[in-house]
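Quick note: the coordinates plus some simple rules give every number you see, no bench work behind them. Just so we're clear, the structure is a prediction, and the values are computed from it rather than from any experiment. Cβ atoms are built from the backbone, for glycine too; each structure is taken alone.
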Structure I
Amino acid sequence: MPNFTLKANAQAARAGELHTGHGTVKTPFLMPVATKGSVKLLSNEEVESTGTQCLISNAFILSMKPGLYVIEKHKGLHNFMEWKRPLFTDSGGFQVLSKEFCLGLSDEGVRFRNPFTGKSSVFSPEHSIEIQNRLGSDVAMCLDDVPHAGEGAERVRDAVKRTIEWAKRCKEAHSNKKQMLFGIAQGGINKELREECTKKIIELGFDGVALGGLSIGETKGKMFDAIGSSIGIIPQDKPRYLMGVGSLEEMLKAISLGVDCFDSCFATRTARHGRAFTSKGNINIDSAVHRLDLSPLDEGCGCFVCKKYSRSYIHHLFRTKEENAGKYLTYHNIFFVQNVLAKARKQIVEGTFRD
């Protein structure tokens, strides 16, 4: 069986199935971020009950703490987390290149400062793949060079060149036959560089193609132009993954362009800041207008939070800094997003999905 099966199209929008060693994921789908092996404030059982099919963890962070030897003692990341569904691992390229970690960048790799010990080390494509092979995730990601928004053309060009070379080294180093490996295309908002990098990544024969380096400060219009530069080049039998995008408006637009897969901490981060997703737009639960509001967060939502609790109650919890406020808002936001994506999948299959 191929790793990915395309089931239906509605113009460019796609519904498919990603087949992994821990089950099949129906696309399009969103992976909540479990950076350190956990989605903030929720148990894995709660996350699963939101309709979440797949999570993504950060290989770079996990390799430092708790360390590979701890996770291997559990015979892999799935067992360590007690998550039995599909699991991606991010190489950590975005984190390792942040100012907090990065001490220098070369063709060899990234010299970084370990935030837990203060020691410096080189994080190479080979090291990144070794970590992910040993973690045993269902899908590993190549290490890529991520230029920050607004950087000059020369820096973006260098990042594309380095990303392609690192992708080759990742492919050569990858040895876990039970694990898929996705390549990442860079290029900023430069159409020609996006197309060049995407073509080179496709030529290397990865199991899927991710679009990286977007939603980091560029305008939405330029982001969608960049997605359009790449998406039509990617073969129909390859899953397309847009990294770091998680707002509903942006995901639905990207789905209409042909994107299959997303990861984001947007739903969980906004929840911790008191924002709840609703069918009439986001609300701020901290606002005084909710003090006497006996309605649920969203009238049409079927999550347990909306079935049981009022806006007034959650407003009270948030105002008094009770941790359950963040928990309830996080659960609701993830449930709400997963429900919308499930409806999008259904509409694509039925041919009724519209941009």
Structure II
Amino acid sequence: MLKFIRSEINQLKAYTPHPGGEISVKVDQLDTNESPYDLPLEIKQKLTEIYQKEILTNRYPDGSHDALKQAISEYVNESISTPLFNSKNISVGNGSDELIRALLIATCVGGSGSILVADPTFSMYEILAQTLGIKTHHINRNETDFSIDINSANTIINQTKNPPIKVIFIVHPNSPTANALNETEINWLKTISQDILVVIDEAYFEFSQTTLVSELNNHPNWIILRTFSKAFRLAAHRVGYAIGNTEIITALEKIRLPYNLPTFSQTAALLAIQNRDLILPIINNILAERARVYQKLTQFSALKVWKSNANFIYARLNFNVEESAQKHQELVEKLKLKGTLIRHTGGGLRITIGTPEENTRTLNNLANLL
């Protein structure tokens, strides 16, 4: 073992987005919460034309992201009654992961702070914290609706002193459980000390149509993360963005690497947001399919299924705790052999909503196995 590598890195397991192994049939990829639809052909053709005629591959990307930031701020303002944001309130990252990492560097590195998460939730918060030597504190969620155990959260926040909690990560709606924050949880976030950064990850905003951006001016210690990877269908381009007060955004701009977002990705994101009237209406189809899949899944007696505010559904097999992990993983492996990929995470199954054909095949495969 190489002695110059930090011990916690040697113990860390690399994040694996897709299961390995051979699959001999056509795959329905319902394990990563991407859109099942590619960009409209006319936008892909326009993107190709821009690449051929305008992008100079021998030149570095625009490191300021000014045009994209301005377009994002205009889009964000559409979801609130009074426009509050401009390009100075936006930071753009190579996926939301880069922004999460930058926020951790800005707040907790060097033993200056630790983070708090409510399990189950997006695993990258803890993984990125571990890579930076930052401690993660965990609280549970209520099993009925996956709301946060606020009493436990307050206890940990008050009792953790060395190092103190500096960041709370919240997903709205949560992954993998698909529940949006309720009124009690939102009111609790409003009481959090301004010495603590509250990161509200709205990766699935376009599916939930629930956002807290209008609250940012009242809470300078809040920041909201969003992505182009889901509703905007740009997972291949890795574009995420943060919305916050100028002081937090300035910190992120200091930390992010220069030229962090390739020119082609910036171009794709700008073109997508400018053509959102062509891209986003397909969300209605996904929501209709979500309702259909949810209704069908509830008919399986072997499954407990929760309602969703995102583009995926969360379910658990009705087994005792000792058998649960093994049974869930066995089902995932059997589905994989039939060409359906879903995710075993958070003690259950996360099933992305695909096209009608993909969803029907998945439901049929589940019916055969359950």
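From which structure (I, II) was distance in nm of label points 7 Å out along Cα→Cβ at positions 34 and 66 calculated, if the value obtained is 3.4? So the calculation was done on II. Taking FRET efficiency 1/(1 + (r/R0)^6) of positions 258 and 346 (r between Cβ atoms, R0 = 30 Å, to 0.05) as the criterion, the top-ranked structure out of I, II is I, with the highest value.
If you line up I, II by distance in nm of label points 7 Å out along Cα→Cβ at positions 42 and 314, the top spot, with the largest value, goes to II. Of structures I, II, the largest value of Kirkwood radius over Cα pairs in Å belongs to II.
Figure out for me which of the structures I, II the number 18 belongs to, where relative contact order in percent (Cα under 8 Å, 6 or more apart) was derived from the coordinates.
Working: I: 18; II: 23.
Comparing all candidates, it corresponds to I.
Looking at mean count of other Cβ atoms within 10 Å over residues 2-9 for structures I, II, the greatest value goes to I.
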